[in-house]
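Next up: the structures, one after another.
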Structure I
Amino acid sequence: MEFKEALTRLGIQSLNSLQERSLAAFVKGQDLLVLSPTGSGKTIAFLLPVCRLLVPGMKGVQALILVPSRELAIQIGEVFRSLRTGYKHAVFYGGHQMSTELNVLREQPALLIGTPGRVAFHIREGNLSTENLRTLVLDEFDKSLELGFHDEISLITSSLPQISQRFLTSATHGIEIPGFIGFRQGLTVDFLSENAVQPDLQYLSVSAAPEEKMEALYSLLCQTGHEPVVVFVNHREMAAKVGGWLGDAGMPYALFHGKMEQQDRELSLARFRNGTVRILITTDLAARGLDIPEVAAVIHYQLPVTKDAFIHRNGRTARMCAAGRVYLLFTDEALPRWMDVGAEAVSVSADPVQPAPPEWETVYASAGKKDKLSKTDLVGFFIGKGGLNKEDIGMIEVKDQMSFVAVKRNKVSKLLRSVQHEKIKNKRIRFEIAG
């Protein structure tokens, strides 16, 4: 695989410093630990050397990438697919259909990307051929350990004695690497401290009485207008409570937490990415590893428990040297000693005005990549059969078995009426408003 051609396919002109140093270090054959913040380009930093180590024609899985969440696994898989290496890959995670994964394993991929629990299951059941598996990547291994995947990762690594190289990434300093990972005398590339670019963050605080905290959040969200905002809470129950309150107030939002079904999680992220909703209410699950757009502001509806969680949450804004705002919404609780950010106190309106609804709506299609459906197919169908113009169609996401299309809100009803009896690629597909 030619790196220049691969980068061109991703729309990247050249490697950044992190990627260059990681590639140069890994090709020397040593284990590598990369410390870098979210959004620094580390996916490319490990995918490129992994691709270089894959051997054409070799049977079985040659490289394994372990990640802490389904969304990160899917995201890495999409980047790898875009590289067009010619190597087969698969993405496994909890909530994915087991029958689909077992069918994939009949002709084992060169690269497997998965969550520790699901990969450990396939190793225990003997479904996965590991005799030629030489390269192991643990992306955001600190998050995997934080989520309690010690036993699963230990089982996996103990089943892979022939690993010749390990590539670990972490967005946190000072994490002890367990001995069972086998990382010994490896190199460290530290972009958390050296050569790090400090984000341009403005810290603002909003104070409210405990019984008025929800109203304060609503007023603050009205003030942020049409800007994309991530609201962080500490538990999924609180996420549901905040979402329910905003929903009753007529404020569009998307919910994201670990107990949601995978399809619902993907829909929430799609609606947030494409502008159907501008508010994402989430737990710390969304603090790292998600492919979401530039966020104008982060709101801590509940203050995080640790400094690392605070840093990772804030990393959702002011990415790639852009400016961002961090709101601390608190009642009478004292700020943790480590949260010494000099937040400026601001007030919210007692008579808030809710912004107009977003111009986009998300249309769900009951087919995806497994049905040979592409973005081009959907655009052509919506224009030819649905009567839309190109500018009426926004972001399109084609998943394995479903697709999400952003359509101008005022054109959705007409579109659905026009296509309900039409076929695309000789197949009848269900289209409906998502969410």
Structure II
Amino acid sequence: MTLRESILIVNGTVIDPANNINDQANILIQDGKISQVGQDKPKAQTRIDATGLYVLPGLIDMHVHLREPGHEEEETIATGTRAAAAGGFTSIACMPNTHPVIDNEAAVDFIIRRAEDTGFCNVFPIGAITKNREGKELAEMGTMVRAGAVGFSDDGDGIADAGITYRAMQYLTMFGKVLIQHCEDVSLAGNGSMNGGKTANRLGIPGRISLAEQIMIYRDLLLAEATECKYHVAHVSTEGSVELIRQAKAKGLRHISAEVTPHHLALTEEACQTFDSNYKVAPPLRTARDIAAMKAALADGTIDCLATDHAPHSREEKELEFLYAPFGMIGMETALAIYIKTLIDDNTLDWPDLVAKMTINPAQVLGIQKGTLSANADADITLIDPDVIWTIDKERFFSRSRNCPFHGWQVHGRVMGTIVGGQIKHDDGLRIE
């Protein structure tokens, strides 16, 4: 399909929170852009019958690990973006903990060019806050902004030095870019492999206590208030963290945001009883009480975004003993179904709320022109069947890795098609005329 081909999507239920649309409508795409949304049915070269489907702005995953450069055996930009498209994501933001680290202008440029050459969706690089992610010296953030970095993080590690964090926030305020923090105080988290508490003690596994997350969030919220820096908490996982963020927002700190992952909503620390390292993740799986707190925070707007923290690892790595296996789970190809199961089915969120947290909200945090079906916006569109029942099978994933904790789960809600810039990048049974 050529970029300049016109597409008409008809008879679908359009959900676009940015424009307060939740109704049956038709969408005309021309020259890779949204031309119109409404009841008209103009002629187009391609027609997609979306009867029974939800038609959404292209989903955005603001927290992804693509592993390229350095660990292409786990994931590449090509395989990662193909997995993203299969999961309904038209835009993803990739974290900088690659080898070498994305901590300079050339590295950012490499990601952008590689994605243009091999990618199946839009890729927005996140640059490192400190050189080589060592937490000691600020990276060249200004030149990375110039190259196209949309935010900054040392994800995988929290910045222990408050002075470095403060100066980074001061610097990023000049550019209006967001600082995304992996909040774990290493002096408290130590070498823990799962949530600290009774279950870890019973299993004989060293734990990471929830205070490790909360103390860094508390510190950073004070720094963000002082600097007025855009500040985003990655993968929130504890009840105490939620309350800290809620209090900050109640004070009027509108430049504060947060995300939660599918696995921190669907799984508890009890999953680690099997010693299956596919359940080993940082921050660790917590308790049912923590999950309830995060759901409440999603419902009241304390948590703004849903993100996967897609973290591929090879089979060989994940087959190591629990204590020695790396942290991380993949999630882009299963995220939407898990969110439906954990948030829609129990009425925590309705569809417009869910879509907002996967489209316009992360777009606003990252400062990118995405997440909407407004006229002249890029034609990034996700089509889903909310009712189709399917079984998650990790062996059928497009991702290069298989470290999925949801293998074998029966779920409902499936991505039927993903359109990026007016081009169909994923088709799982679209009715195309």
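Which one of I, II has volume of the Cα convex hull per residue in Å³, as calculated from the coordinates, equal to 153? Computed on structure I.
Ranked by mean count of other Cβ atoms within 10 Å over residues 256-263, which of I, II sits at the highest value?
On the way: I: 16.1; II: 25.6.
Largest value of mean count of other Cβ atoms within 10 Å over residues 256-263: II.
For the read-out mean count of other Cβ atoms within 10 Å over residues 96-103, a value of 13.5 was computed from one structure; give its label from I, II. The read-out comes from structure I. As an exercise: distance in nm of label points 7 Å out along Cα→Cβ at positions 40 and 64, calculated from one structure in I, II, equals 3.4. Which structure is it? Structure of origin is II. Taking mean projected area of the Cα convex hull in nm², for residues 32-271 alone from the coordinates of each of I, II, which one would give 16.6? Going through each structure in turn, the value belongs to II. Among candidates I, II, the computation of relative contact order in percent (Cα under 8 Å, 6 or more apart) that gave 21 used structure II. When P(r) over Cα pairs in 5 Å bins from 0, in percent, for residues 104-215 alone is computed across structures I, II, the figure 2, 9, 17, 18, 14, 10, 8, 7, 6, 5, 4, 1, 0 traces back to I.
Here mean count of other Cβ atoms within 10 Å over residues 344-351 has been calculated and equals 14.4, so which of I, II was it run on? The partial results should precede the final answer.
Values: I: 10.6; II: 14.4.
Only one of I, II returns 14.4 for mean count of other Cβ atoms within 10 Å over residues 344-351, namely II.
Where is mean projected area of the Cα convex hull in nm², for residues 144-327 alone largest, in which of I, II?
Numbers: I: 12.6; II: 10.6.
Top value of mean projected area of the Cα convex hull in nm², for residues 144-327 alone, among I, II, belongs to structure I.
Taken together, the values in this text are just the output of simple stated rules run on the coordinates, not laboratory data. Quick caveat: nothing in here was measured; it's all calculated off a predicted structure. Cβ atoms are built from the backbone, for glycine too; each structure is taken alone.
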